[in-house]
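Presented below are the structures under discussion, each in the form of structure tokens.
Quick note: the coordinates plus some simple rules give every number you see, no bench work behind them. Small disclaimer: the values here were computed from a predicted structure and weren't measured. Cβ atoms are built from the backbone, for glycine too; each structure is taken alone.
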Structure 1
Amino acid sequence: MSIHNPQHVQHLLQAWLDGRGHSADLIEAFRTFYKDSELPDKYGTALENILSRVESSSLFTEESCSFSKKDLANALRVWLEKVQQYLSKEHP
């Protein structure tokens, strides 16, 4: 996966949000994307914070979990936007 092409994780994110994807696949894809992108540690810290909530949400039903799937997806989208902004500055 190219560091300038996050479409794979975006696709998995949408599939997860639509109920067609698995949390484990989404988490693995985002971690791989982070690792391959060689981003500063602060991006990894922020990502792990979100992914830990995704992981927790997968253990419970929608009704019993305090994390909204939509909110988690939005947080991951914001993280991706920040990464793309960083990468566009670092690798114009």
Structure 2
Amino acid sequence: MIKLKKMKKSNSLAIANTTAVTTAIIFVVCRVGIGLFPDLSFTLAQSWFHGIELTKLGSWNLTTESFILGLVSATVGAWLVGYLFASLYNFFLKK
């Protein structure tokens, strides 16, 4: 007979905060990479979008405003996803 270990409840706020900070760090590193290597960034992004020709969309728009908006929206979105994930995990753990 297999004994199952009781799973611990997760801390929703800790997971949400961790997810948000991780996303913010990745966002900043990505932004720096785009600034330093724009051609490589286009090639990489194109490979993620199944070969869609992204260069026809124009060049990168690397303004301070777009950076801040992207950073804030990605971080808030990641926090919400992390909180929802942990809350659902805890919900299903009870079942």
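Looking at structures 1, 2, which one was semi-axes √(5λ) of the Cα gyration tensor in Å calculated from, given that it came out as 37, 17, 11? Computing semi-axes √(5λ) of the Cα gyration tensor in Å on every structure in 1, 2 gives 37, 17, 11 only for 2.
Here the criterion is relative contact order in percent (Cα under 8 Å, 6 or more apart), and among 1, 2 the highest value is seen for 2. Here the criterion is distance in nm of label points 7 Å out along Cα→Cβ at positions 13 and 29, and among 1, 2 the highest value is seen for 2.
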